[in-house]
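Okay, got some structures for you below.
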Structure 1
Amino acid sequence: MADLGVRLAGVALRNPFLLASGIWGESGASLSGAWNAGAGGVITKSIGSTPRPGYPNPTIEVYETWGLLNAMGLPNPGIDEYPREIEAARRAGATVIGSVFGGDEEEFARLAHQIEATGVAAVELNLSCPHAEGFGTEVGSEPEDVERIVRAVVRSVRVPVIAKITPNAADPAGLAEAAERGGAAAVSAINTLRALAIDVTLRRPVLAHGLGGLSGAAIKPVGLACVWQIYRRVKIPVIGVGGIRTGLDALEYIMAGARALQVGTAITFGGVAVFGRLNQELSDRLDQLGIARLEDAVGAAHAAHL
């Protein structure tokens, strides 16, 4: 059986599959459930300074063949309430990465410092939510903004900082370069694609907010392309995100340059049991190719492309 263990920016992961932020991470029990099901680590919901109820329903539209369209509005209990959930996950033995969102570098730095105090192994910065006014993509679409925010956070914490990059920009790889200049230990690519669906009978958008974010199988080629480009332009590790449903999907991302992977929409359809299946399928694929360690497959497609 292939060795799936990896080191990500100094954090040891028992396998590369991380619970993605925003999926199944609302409580310590759900984070623990993903860990116990076989996740290599779990990423919390994106947490802000104050509680947010999120957008009114409907917030999610399900498309069984290719994914989800959602506009949740970053609902969360706020930084003062959420640490108890992290503590519950850590008591279960989980490797926890804390996700935070803010409107400027000062807010990001303060939140990162607060969530670091809970004992998380790393902090992921949500610079990429496509539908929350004043947050996410709105503060993470320009390289100079990304570099400034990341640098402020790096100065405020001692744990590794991961920047989650938006695909809704002219040059996502340029944003990854900016994150690297700011001191990021890794980048996650990608978050959801800005998207829309219309209810023609009601003559209005399907989601109450209108615009949403598309995730799942439909965005896998976009995620792969971003990981491929980012791997060529930065030296820090890349975490692949977008449409990972099978071990083959995972191996494509790894060979494109991803060292770890986030799984989200697949959990919506298959529950956290997908982690055990993904681990087995990826190990089987590596064995078939005669690759003993996952680390040896990272970026392998680039050498063949030269």
Structure 2
Amino acid sequence: MASEPPLEILLASPRGFCAGVDRAVQIVERALAIHGAPVYVRHEIVHNRHVVDGLKRRGAIFVEELDEIPDRSRPVVFSAHGVPKSVPETAERLGLFSLDATCPLVTKVHRAAEQHHERGRHVFLIGHTGHPEVIGTMGQLPEGAVTLITSADDAETVVPPEGREIAYTTQTTLSVDDTAAIVAVLRRRFPEIHGPHRQDICYATTNRQEAVKAVAPRVEAMIVVGAPNSSNSQRLREVAERQGCRAVLIQRAADIDWSVFEGVNRLGITAGASAPEVLVEEVIDAFAARREVRVETVVAAEETVVFNLPKGLRDDAAGAED
């Protein structure tokens, strides 16, 4: 019986951590280094179990609501997805010291929604029901000021308040193609609608989807490393499937169903924006333990974006505390 040929692995680049996720994780790590444990975090800091568990081992305690925090002298961090205005207001009322790890690109969407509201416009938010980022963005404005649009069908049937100008903004982690289709419907139905100068979908989401589009047509199957509740990771899986590629989303190597990859000789691998590179390496190592692998990186874009930490958590601040 002939031996299997080497497995060719095409690594999509960019993949994995984006600047917003990296900043959020660093905020928790720096808060622990400066203030000691425990540091409380409202909601998962990012949607990745490996990252969350790692921070737990270092002394982070995750809660869903602020009133779960027993020691109000300890810092609390708000997640990268952003929070409704009511959350920092509650933190202040409870006397909590809070650190906001909201991705700056999500904050930009919040500010845009507020500006539209201040100008008397009703806001359509394109996004997924129940996603923390959507809850946070809708929570920037009074109840009823935002209508959620989840699909092109929604866009075809939505009825805005009579006599009001309308505007739209979007969740940052959506499918670029799906969002473009929804926006096209809104612009056809409401030619005077106000929108962002560029799509609110973040650079990292866009770049990772473009990298998948470059890899998927060249492989027989694709692995997306990411959490099932990660919007951007699910979108990567969908993008690969639309390219005609069999795609699976896994959290780490232990989740691999080896039967899916029997007979596969060209495999694509990428990772959602909240998945650390160590998990990608773990998946490659798992395949390398079974057969010879050859790895090629397919680069769709170069990323140089870095977001600053809050002033009180930078290295100079830590030195002043020591």
Structure 3
Amino acid sequence: MYKAIIIGTGPAGLTAAIYLARANMKPLVIEGPEPGGQLTTTTEVENFPGFPEGIMGPDLMANMRKQAERFGAEFRTGWVNSVDTSKRPFTLQVEGQGELQAEALIISTGASAKYLGIPNERENVGRGVSTCATCDGFFFRGKKIIVVGGGDSAMEEANFLTRFASEVVLVHRRQEMRASKIMQDRARENSKVTWSLNRTPLEVVAGPMGVTGLKVRNNESGQEEVIEASGVFIAIGHTPNTKFLGRQLEVDETGYLITKPGTSETSIPGIFACGDVQDTKYRQAITAAGSGCMAALDCEKYLEGHAVHDWSQSL
């Protein structure tokens, strides 16, 4: 039995752990097979406040974990298979850990970027392949880069990346795109954006120094070609990591947890959500950390008025 269990160890979960641990809540943090979230796949982070020279993504996550441990947070590694939210204490079935119970839960499992599933893609994440323009665009100043996708997010990322790149090539497997007309118009009006439509990505081309291009197939002629570029940005969406909850909590049409405006409260009292698992707009490390703080404070206030277990007997 725990006062609070935090599921997920990205910036949101670790910030929540720091705050709850400092409040003497002794939270348990369950980290999955990829502890630290998406920042562990990022090289240098230059937009997190407090690091004027930047910091490596894995180092930032390691520092946050040490800070949480310093104040008494407990960490266990395991995959949460299911959560019973029908009654308190909430019951979790965790692979490798068995059954765990908590009076309150903080869900910070994030959202996973969708990938194309082509050769050399995953191997070159951080070496020219990226899923976050605002995170990595700065590193491609004066270079030619590719954005793959046909939705609003692809148009938005392409426009944003023109602040840095010499040219942005939009690659889409169809001639028509899903993006709204206004977003397409903005991209077409941008002189730095060029178009390579009706092309199917086949393989990320890379050398010893990283990405050098993207091999595509012309869907009309069937011919293959390599579009030379220093970076490939994948902009085909994200998948929130909420499947293990079994739709017990209210989610939007794409599976993101819905929180009460201005709070981290979900549709079930005692369960809170923070970070990218409930953020469809910003998806930044600093906004995730801020929402982790909110979740911890909301959780602490909730526990003060809804105690189930007599902790005075066990502390």
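Every number in this text was worked out from the coordinates using simple rules, so none of it is lab data. Source: prediction; values computed, not measured. Cβ atoms are built from the backbone, for glycine too; each structure is taken alone.
Results, tabulated for the structure shown:
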| quantity | calculated |
| --- | --- |
| Origin of the value 4.6, where distance in nm of label points 7 Å out along Cα→Cβ at positions 108 and 292 was derived from one of 1, 2, 3 | 2 |
| When FRET efficiency 1/(1 + (r/R0)^6) of positions 116 and 276 (r between Cβ atoms, R0 = 30 Å, to 0.05) is computed for each of 1, 2, 3, the largest belongs to | 3 |
| Of the structures 1, 2, 3, the one that 1.00 was derived from, the read-out being FRET efficiency 1/(1 + (r/R0)^6) of positions 172 and 260 (r between Cβ atoms, R0 = 35 Å, to 0.05) | 1 |
| Among 1, 2, 3, which structure scores highest (criterion: distance in nm of label points 7 Å out along Cα→Cβ at positions 100 and 196) | 3 |
